[in-house]
Every structure is written in structure tokens, then in C-alpha cells.
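Asker: Once you scroll down, you'll see the structures, which are given as C-alpha cells.
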Structure P
Amino acid sequence: MGYREVAVEEIREVLRLWLGLAVGLPSPGLRTIAAHAGVDRKTVRRYVQAAQAAGLVHGAGAEALTDELIGKIVTTVRPARPNGHGQAWEQLVGFTDQITTWVAGDGDQKPLTLTKIHILLTRQGCQVPYRTLVRFATDQCGYRRTTSTVRVDDCAPGAECQLDFGYLGMLEDPATGNRRKVHALVITAVYSRHTFVWLTHSQTLDAVIAGCQGAWEFFDGVFAVIIPDNMKPIVTQADAVNPRLSRGWLDYAAHAGFITDTARVRTPQDKPRVERTIQYVQKNFWAGETFTDLDHAQQAARAWCAHTAGMRVHGTTAAQPAAVFAAEEHQHLLPVPQQSYDVPVFKQVKVHKDFHACVGKALYSLPETWIGTTVDVRADTETVKFYHRGELIKQHPRQGAGGRSTDPADYPADLGAYATRNITAQLQQCERYGPNIGLYAARIVDDPRPWSRMRAVYALIGLVSTYGAAPVDAACHTALALDVIAVTKIRSMLERGTETAPPALPRAAGHAPTRFTRDPSEFSTATAVLTIVPDTQEN
């Protein structure tokens, strides 16, 4: 069996009780002494017998319990332990390598539990207490080996704050009627331990930024360095030395003026101030409370941060965090940005062959040179900016879902007016080719739905490219004289070269008959005469 080290004070108390020096216990028995001293009855017997062997007798006073006497008694009762350990420990020394292999595992064999190791050692004749095996395996064989913790000094006032999420519980959402998870974004000042809590249903970048904005308003300043956990909205690729931060977080950091020093993965020791605060928020603020909705809970959290968490005496600093913050830290914070931060959306999109890219279910035009290219987008509530390799290539006002922002300059010169249904630009182009072409184009689009006639105007412009402006202008002049509004007629005239021929006038009477002329007599009819003949035949 194992042994528990009995302290010197416990031995002295056992002997004091045996001598009857305690008030109200003139001559207690061994069981009574054991109950009052907090040790086993057999232990009391051993120490009393050793004391009697050393010369201690009933009736001696308290001065008889000297350190020398106590030392002799301990030497007599306790077994010899030259290395500070008992016989069971010495038995395990010979099995050190075997226990180390069992604890770590060997090749395909998984590590064994200490219960199984204890059974295997017993089979080999090594019978030791299980607790001794646990202490030996931990100290000598690498079982449950833990690293030491280094306490890092606090930073200068206002220099750092630590940030992390913690789950609180479920809360009903009045908008949907469903119960949703509630997370607490906890921001703790490293120097003063002053804390702000922001409640949210999600852990997105918008939620993190909203929590930071609320914290800067609560603290009336911005901390120079933020130490967050490796949460996805902030860190896209974790690394102990060179972590990759998200574009949205970098954009917000530039707006607020702080820098980011992320904690290492699965290393809560890098942000111990906020780790302990999360447990405090869960147990002291949230537990046992009833809130109607998230806004109600947020108001309660803000009041709790100011009056409960801020005014308590902190266990480490032995001071009120709010008082320390106001006296020593507030004046060292960076100023809060005057302009509110418009949370943008960062993404990559492809420019399609229709000269447009889709952002937030809305279309935005880009020049023809970027068709088929993937570009970077930064979209806030006011503007949408397109970048290629860090260079701004296009900017549009933000449109709602289903909207479209098209710059006619992004189209080729011959397609811009058509794509934007700019009839005025088409007519002006026709007028530049010739007055009759312009007038003819105006007659073409003289329709209740003029955009439906734009293709005919483009066909007229195409004739100018094929035959030249002068012949088309002459053909339009001839067609206007005859009041013939049809682009196909203009094309026919140009193909036959009759655009400059005078219009044919109606022929005068007596002209020579044409191929299909019929003789007028063919259209005359004879009048039939009815003659009545009397019937002279008699019956």
C-alpha cells in the first residue's frame, strides 16, 4: 500500500493530545486522538509508541515536545528513503524502459492505459500501489507530461487588448420565432482587465467588426494592438510567425488604426486574460438570466460590464478594472475614427463576354480588355471598386439586387449606343454622314417604340460603311421624295446604281402600250335586246 507523508505539525498535535495538554481532553484514547488530528488510528499508535521509546511519558509538559524529539520519532517511524521514495518506487525503477514503451506505444501498438500496465507489472511479480505507478510514470516515463507555463508581464497601459468568442446559450429570435445560439465576443484590456461583451447570433466578419465598434465606443478609444484567436473572419491561414489575415479585417484595421497580433493555434496561453474572462461572463452574467431578445441581452451586458465586471476587485490585480482603466489606461488609447466604418464585401469575379461582372446579384460593366479576366472586388453600400493586381480599373455606384450599372464608354464605339438604346446618339451619327441620311434615320425611328427600329438604323449606317456617305445620302434623298421609308429599298437602289436617277413621273395619255397593256375594247360589253314574238298558233 502507499504512504501519506504526515506533517511535523500533525505529529506534534498527536503527541500533544496524548499528553493531555489539549483543553477538555484529559486522557483521550487513540481513536479520539486520530479523529482530532486527522490521521489514521494506526498511525497514532506508531507515533505514540516511538515517542515512548524516545523517553516521552505522561505528565510531561509542552516543552518536552522539542524538535530533536520529533526528529527521533520520525526517524523511528518512517522507513528509510535515501532517494526520497519508498520501496515500491524502487521496484519500478527496473521497469522504467518497459513502462516508457507501454506509455508511448511501439510501432503499430497503441499506448496502454496505466490500469493495463499495472496488471502487466503484477503478472511479472512487481506488485506496487496504483498511485505509486501513476506518480512514477508521470515523473520518469513521460506519462501526461506537461510543459511549464511562463507568466508574461503585462503590457503598457492602452497597448493591447485580447479578443475571443465564447458560447453562452440559446435565445429566442422574435423575428423568426426560433431559438438561436448566442455567442459573446469578449474584448479584455490586458493592463486593466476592463472588459466589454458583444452578443451576436453569428461569428462572421460583420459580427466581429460590429463588436469592435461597440467596444471602441464603450472604451472611448482604440487599443494599439489586438490579440485575437485564429477565427476564420480574421485569419485565413494560421501561422505562428506569418499568419495571413483576411482582406476585410486588414481593411478595417487600416480604418481603425490598430495592428493585429494573432495567437498561436490551440495555444490559449497566448491570450489568458480573455480566456478567463469568458468563463466569468458565462457564469456571472448569462447563467440564470432571462432575456426577451438579443437587444435586451446586449443592454444588460453593457450595464454588467460597467457596473459589475468593471467595479469588482480583480483576483490578480487586486483592483477595480474600471478604476484602473480610467486612471491609467484611457488616456493612452488611440482616438475613435470619426467616420463610421462601412463594412465592405471582398470577392473575386470574372468579367463575362457581355462586358459585365456580377456582384451581389447586380451587373457592372468593365472595358472590353478585361473580358475573361478574374478581378478583385471591394463593394460597400455606396461604391463597387474593381481591382486587377492592386490597380483600380473601374468604379461604379452600388446597385441593388437585380440592378445594373453600365458605362457606355466600356463598349466599342459602334456598339455603345445600341447596347444602351441611345437613339439620340444614332441619329447624331447619321446626321454627320449627311443631312438626308439623318432625316431618313429620323423617319425610321418615328414609331411609338423607337428602340424596336434601331436595327434598321444600324443597317443604314452599315450601308454607309459599304458604299460611302455620298451615294447613301443621294439614295435617301430619292427615297424621301417618293416617301419610301425602307432600308431594303435604299440597299436595292445602291446595288443597281439608281440612287441618282430622277423619280419616274406618271405617263401621259396616248403613250405606247407596254407588254401587258390590254386593248380597251376588251373591257366593253354588248347590250342584249329582248324581242317578243306573238304566238299565233291556235288551239
Structure Q
Amino acid sequence: MTDGLRPANDRTAQAVLEQARARLEEIFRRLEHEVPLILFTSRIREDPYTQGARQVIRAIRELTPKVTLREYDLGHELARKWEIKHAPTLLFDPDHFKIRWLGAPLGEEGRTFVEAVIMLGYRETHLSEAARQELARIAEPRQVLMFVSPTCPYCPQQAVNALKAAIERPGLISLEIIDVQVSPEIADLYNAHSVPQVIANGKLIAAGAQSEELFVASLRKLEQQRVFIPESDAEEVATDLVIVGGGPAGLTAGIYAERSGLKSVVVERGPLGGQVATTPMVENYPGFSQVGGKTLVDIMVSHALEYTTIFQGEEVMAIEPGEPIVVRTTRRRLTARAVLLATGATYRRLDVPGEARLMGRGVSYCSTCDGPLFSGRRVIMVGGGNSAVTEALHLKNIGVEVSIVHRGPELRAQNELVRSLKEAAIPVVYQTVVEEIRGTAQVEAVLLRQVRTGERREQPVEGVFVAIGYLPAVDLARRIGAEITPEGYVKRDERHRTTVPGIYSAGDVEGGYKQIVTAAGMGAEAALAIFEDLVNPYWKRARKEEVAASG
């Protein structure tokens, strides 16, 4: 999705903050156990991260007396005891758990910190039974390094997975959450040039966010797992509508379905908001002059939760059409009268030598997540549309030396974005493609080819950001036999019906303009159409007409 979202007005944003604070106050008021925190700082160097850590902890302590704080200098004997070498470093109840945070829980990671305090305060992780069983199979110690960034919306999900494991198995699993902006030297040591990234016992086990079941399976096997098959039946949920996908289309559909009288659930395997969550700034969403993509997502999610149930971190493994339709996820079995596929689209890749090998080693598809890692470094942004230009501007603003490589003779981005690009003096190399990404342990250069002349040249860079469009996520649709258009999108009629009775679609998976506002509109349309069809199912009418015609 390529448009920029726009922020809510001050009163709306303030209302969201007040609601969130009230919920937190209620949760923290009932904490059952003390959560002792120890912060190690440096007298020699007082930096913004140390100040930020104190402020976050102070804010939490204002909500509950159960959270305590002690602060020591790096030269203290306790720093030697626990082998603390970096400031700031935060320890969580070190007498009972092996959890430390190198950095400060700022930005996106504030959510991770709050989750950690709640889980430690209640001694309850709410780990799924399937993940708990997988975790119980780990017999040898695991030393986990979790690389995160305050600007990464994917990081909290993965960091919370690691926290759950460390809290559930405190004698076996140790965890270090490492902010790559605070400790870039450690990130360089492990070639962690993309976040979230997880190293366990010296081995890369995960690059990107996972469901908690996949994370635990990766931790047990010490290699990244792509599929998790539960060993036992999960909880069963009966509903009217299952919405697969928690982006603007899916969230909007959940609101409209419930308001129409349908019980609905939203299932999302990754971060809520889809591509919007990684959009640095949205500037053309009605009602917002300018807003961060993640902020807009938070507002959408808060609104949707007033109506529908959201199962985040679950992947739909199978859909079985019928009456009822059966939807199987990594955690549960759902039965429904209809299913809406709002699965969106995934990043399109270059498919050139070196891209897959160096992914997370300088090759990135998310400037919001990984951009801060490249401050002061030279990178290229591949693409020429709204996304590429928006992300290039974001990189420039955070101190990255960026240029754009575009295969066409002119950019496809909106005029306003092109004007901003020129004002920012970001170079554009036209009619040029990337033929190879080179480097051993990390990106060192790219091989470029001029489309018109065929001339090739090597350009030294330390990072390659790719924004060349998206591929519709149609795997589920294909598996259930839904027809796909020649362009690769789900085929549907004017009421968002696919070619499989009871299965609908909405959003980027259908094609169209790929704008946030149009995806939301499609979600609303689909939900209303589903409501009308469930009152008088079109597939039953069709059967009656067939019988009448044959008789």
C-alpha cells in the first residue's frame, strides 16, 4: 500500500492515550508479584538512552508500587557479578530470571517493556498450549540474543515471544534484548543488519517476526522454522465470519460486520495493520493532514477492538469450504458461515543473485524497521513509486546517504512526493536495474546495468532497500480452489464474492489502486455484502434455480 496515512486530530489521539492509560492502571493495580529492576548506567557518559530508560521506568512506577528500581554504575561490584559491560543495561528480577535489556525501552519497544512487567508481575505468559508443549521439549540451555530497534513495528511481537520463553523456562533460557541503535558494535559483530533478528547459542534462528509457536520451534531446533503443526487439537471457536488479515481492509470489515449483527473474528499472522504499520508517514488519508503509519494503525486497531475479536500471531493453515466452513490456524479451529480473505500483498523481491543470501545482512524491505541501522552509511533505494520515494525521504531524514535506482525514464510517484525528493537533493539513477548484490558477510556493493546501453558498473554500498511493489497473497485462495485473475489477484464479482461459495475477498489481494482508503472501503463493502448474503445465501438461490431449470 503506497499512500501516506494521516494522523487523527489531537482530541482523538488524546482519547486513545487516556483509554490506554486507564487500561494499564487497572492491569498494574492488580499485579501479584514484585518486579525488581536494576539499571546500570555510566558516570562517564550520560546519554539520552539512559535518561529515556529512567523516564519509562518512572512512568510505570507511578502506576504500581510493585515495580522497584535500583541504579548502579558500571564500576559497581554487581556489574562485575552479572558481567554488565554496556550502559544503559536493564536487568529484570535477576534473582529469578536471566533477562536483560541493552538500551532503553523507547518507541515501539515501550510495548515490549510493558508486556515484560505484566508477565513478571503476574507470573503468567499466556503462552499457547502448543507452544508450551514445544518449549517443554528443550533440554539444553539457550542463550538468546534479540536484536531490536525502537522504530520497528515487528520487533515487539518477536521480543515478547522471547520474553515468554525466558519467563517460562528461567533456569534454561537466558535473554538479551539488544537495541541496535544503542549497541551498533554488537549488531555488527553478529551481522544483525535487519530487525527483528534472533541469535540463539551463536546461530541465527529467526529473521523477522514469527508466531510464538514458530519462535519456540526455531529455538528448540536452533534453526528458523517456516511451518508449525500443532500436536494436539486447539480451542474451537464458532462465529459467523472469519476475516483472514488484519490490515485496513480486514479491520474495517470486522467493524462493519459486527455493526451489521454478524459475529466476526480477525486472524492475523503478523503485525496488525499490514504494510501501513511500516509506512513512515501517511499524508493523504481523509481526516489526517499527516500521521505516522503505526499511529494510524493503533487508532484503527483500537476502534476495531471495540467490535470484533482479533487473534494476532496466528497463521491460517487451511480453509475447508462447506456448511459450516472450517478454518484451521496454528492455535485453534474455527467454524464460520463465511470467510473474508483480506490477506493483502507481500513485498516483491528483485530475484537477483545475492538478494536472498544477504537478506538481513544489508538487504531490507522496511526502511522504518532497519533504516536507523544505516545512519551515516551509503545505501540505494530500488524503485520509483510512492513507497520508494517515501522511504527514501525517511532514510534521508534519519541521516542515511541514500540514492534511488529506478528502471524507468521517470518516477511513478505522486507529484508532491517527487517535489519533496528534489528538495531533499536525493539523487535518482534512471533506466538502471540491479543485476547482483555483492558481499560476503554483508552487503558491500551492487552490480548495476544501464537499460538503454547495457553498460554495467559496480557501485559500493552498505545497504539495499527494495520497494518495487507487492505480490498479492493468494496462496490460501489457490488452496481452496478460488480462481485467480491473469494478473495474479483473487477473481471476484462486484459483491466481493470469489468463485468458491461463502468465500469473499477485499483489499490489495483483489488488485486495484492499493491505497489505504480504498482497502478500507473494500472491507466495508465486503462486510455489508456478506451480511446480505447470509440473510439470503446466493449459493442456495443458485442451486434452487438450477433445480428448477433442470425440472
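Every read-out reported here was derived from the displayed coordinates using simple, explicitly stated rules and does not represent laboratory data. Everything numeric here is computed off the predicted structure, so don't read it as measured data. Cβ atoms are built from the backbone, for glycine too; each structure is taken alone.
Asker: For Rg/Rh (Cα atoms, Kirkwood Rh), which structure out of P, Q has the highest calculated value?
Answerer: Ranking P, Q on Rg/Rh (Cα atoms, Kirkwood Rh), first place is P.
Asker: Oh, and also: Consider the structures P, Q: one of them gives 56, 50, 32 for Cα extents along the principal axes in Å, for residues 150-445 alone as calculated from the coordinates. Say which.
Answerer: Comparing all candidates, it corresponds to Q.
Asker: Still on this model: Here FRET efficiency 1/(1 + (r/R0)^6) of positions 94 and 246 (r between Cβ atoms, R0 = 41 Å, to 0.05) was calculated and came to 0.70; which of the structures P, Q was it taken from?
Answerer: Source structure for this number: Q.
Asker: Right, next: Matching task: 13, 44, 34, 9, 0 is the computed value of P(r) over Cα pairs in 10 Å bins from 0, in percent, for residues 166-277 alone. Pick the structure from P, Q.
Answerer: It must be structure P, since only it matches.
Asker: 11.9 is what came out when mean count of other Cβ atoms within 10 Å over residues 238-245 was calculated for one structure; which of P, Q is it?
Answerer: Comparing all candidates, it corresponds to P.
Asker: I have 7 for relative contact order in percent (Cα under 8 Å, 6 or more apart), calculated from one of the structures P, Q. Which structure is it?
Answerer: Matching structure: P.
Asker: Looking at structures P, Q, which one was distance in nm of label points 7 Å out along Cα→Cβ at positions 126 and 494 calculated from, given that it came out as 10.4?
Answerer: Matching structure: P.
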